[in-house]
Structure 1
Amino acid sequence: MGVFARVREDIAMAQRHDPAAHSKAEVVLAYSGVHAVWAYRVTHRLWLVGLRLPARLLSQFTRFLTGVEIHPGATIGRRLFIDHGMGVVIGETAVVGDDVMLYHGVTLGGKSRHGNVPGTRRHPHLLDGVTVGAGAKILGPITLGEWSTVGANAVVTKDAPARSILLGIPARAQPGTAEEIKAARCLLKSDSRTG
């Protein structure tokens with residue numbers, strides 16, 4: 001898939017999830033979360049070809065501009081949408097699937113009992129379709145199953161199966177029906193707009 005096709009997907013994802021996105025031009029010009037994802041795509045390519053210092057420098061400049069920190073070593077799928085953006089952190093060994101949505105203040109943070117061992121997974125994996133509410137912290141080498149929803153300010157430190165709803169500190173995974181997942185996501189959207 002070409003660069004412009006991916007850009008169009010990112011714009012469409014923003015318009016699909018944010019009722020305040022009135023036009024494609026508005027998304028292109030005014031959405032810091034989208035800008036951060038686009039910059040990540042560049043820094044990740046630099047990272048993969050071994051230009052790690054330039055990748056990190058561009059990543060830090062992007063953080064300065066957008067308030068979103070995405071490590072260039074992270075692996076991110078298609079159509080990630082970061083709503084509001086400010087304060088989102090995605091660590092080096094994080095893996096984010098397709099069609100994932102993150103609200104502001106989300107951390108995909110590292111945790112390791114083995115210290116800083118190169119090649120060790122320290123960050124979470126979010127599989128396709130996961131939605132993470134504002135302020136949630138997902139910590140360590142855990143995996144959240146497809147189409148799971150993490151509530152605002154939850155702290156997740158354990159794996160969760162597909163279609164889970166994760167709430168609380170520490171978060172507990174509860175199986176969710178399709179209707180419950182949809183309701184939880186609608187609640188996250190409305191809470192994010194009023195906060």
Structure 2
Amino acid sequence: MNTPTLTAIQSQSLLQTLKNRFIKYESRHSGLDWDLLRVKLEASPEKLWSLQQMESTGGEPDVVGFDSGRGEFLFFDCSAESPKERRSLCYDREALQARKANKPTNSVIDLSTQMGIALLSEEQYLHLQSLGEFDLKTSSWLYTPAETRKRGGAIFGDRRYGRVFVYHNGADSYYAARGFRGALSV
């Protein structure tokens with residue numbers, strides 16, 4: 001199977017969008033260098049493709065950190081609300097198949113895998129929320145530990161009443177106001 005890539009024009013357009021966001025929201029990644037990031041992105045066409053998937057589904061990906069041990073920049077979906085084109089999904093394929101009626105079109109785990117991104121963990125979600133106020137009107141599914149998932153549940157997060165909440169729901173549930181946020185290392 002061929003690894004999906006972007007055309008040269010698509011790549012340049014995405015790089016410009018990412019650069020503009022990088023400059024506009026410098027507080028999310030203070031001290032990091034755009035030129036170094038650009039070189040890494042240009043050398044990773046499969047990562048650019050995944051970032052385009054994040055962008056085209058409303059995620060507004062931006063750099064939120066740098067792992068100096070691995071030499072990787074970390075991108076999260078930084079849209080104010082959970083990405084619009086990634087809502088109304090149950091948690092995983094098992095939950096999707098368990099639904100008897102009114103099945104959603106996909107699951108969070110399957111779609112994130114197709115996009116080449118990881119679902120934000122609870123720890124990553126709390127880090128995102130430390131950078132601004134996100135999910136004031138929506139909520140976002142989070143990576144759920146196996147022990148919780150084994151019991152039929154899944155976790156999600158949101159911000160209400162001036163604080164961040166992480167809570168649970170049945171993994172087969174889905175809502176128009178709940179999507180998911182992704183992470184990608186480059």
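Readers should treat all values here as calculations from the given coordinates under stated rules, not as data from a laboratory. Quick caveat, the model's predicted, so the values are computed rather than measured. Cβ atoms are built from the backbone, for glycine too; each structure is taken alone.
Ranked on FRET efficiency 1/(1 + (r/R0)^6) of positions 29 and 141 (r between Cβ atoms, R0 = 30 Å, to 0.05), which label among 1, 2 comes first with the largest value?
Going through 1, 2 one by one, FRET efficiency 1/(1 + (r/R0)^6) of positions 29 and 141 (r between Cβ atoms, R0 = 30 Å, to 0.05) is largest in 2.
Where does the value -12000 come from, among 1, 2, when helix-only ellipticity at 222 nm (-39500 (n - 2.57) for each DSSP H run of 4 or more, over all residues; to 500) is the thing being computed?
1
With semi-axes √(5λ) of the Cα gyration tensor in Å, for residues 85-172 alone derived from the coordinates and found to be 22, 14, 13, which of 1, 2 does the value describe?
2
Comparing 1, 2, where is mean count of other Cβ atoms within 10 Å over residues 5-12 highest?
Comparing 1, 2 by mean count of other Cβ atoms within 10 Å over residues 5-12, the maximum is at 1.
By the measure FRET efficiency 1/(1 + (r/R0)^6) of positions 109 and 133 (r between Cβ atoms, R0 = 30 Å, to 0.05), tell me the structure among 1, 2 with the highest figure.
Going through 1, 2 one by one, FRET efficiency 1/(1 + (r/R0)^6) of positions 109 and 133 (r between Cβ atoms, R0 = 30 Å, to 0.05) is largest in 1.
Assuming 18.2 is mean count of other Cβ atoms within 10 Å over residues 117-124 as calculated from a single structure, say which of 1, 2 it is.
The read-out comes from structure 2.
From 1, 2, which structure was Rg/Rh (Cα atoms, Kirkwood Rh), for residues 37-124 alone = 1.03 calculated on?
2
In terms of relative contact order in percent (Cα under 8 Å, 6 or more apart), which of structures 1, 2 is highest?
That would be structure 2.
For mean count of other Cβ atoms within 10 Å over residues 45-52, which structure out of 1, 2 has the highest calculated value?
2
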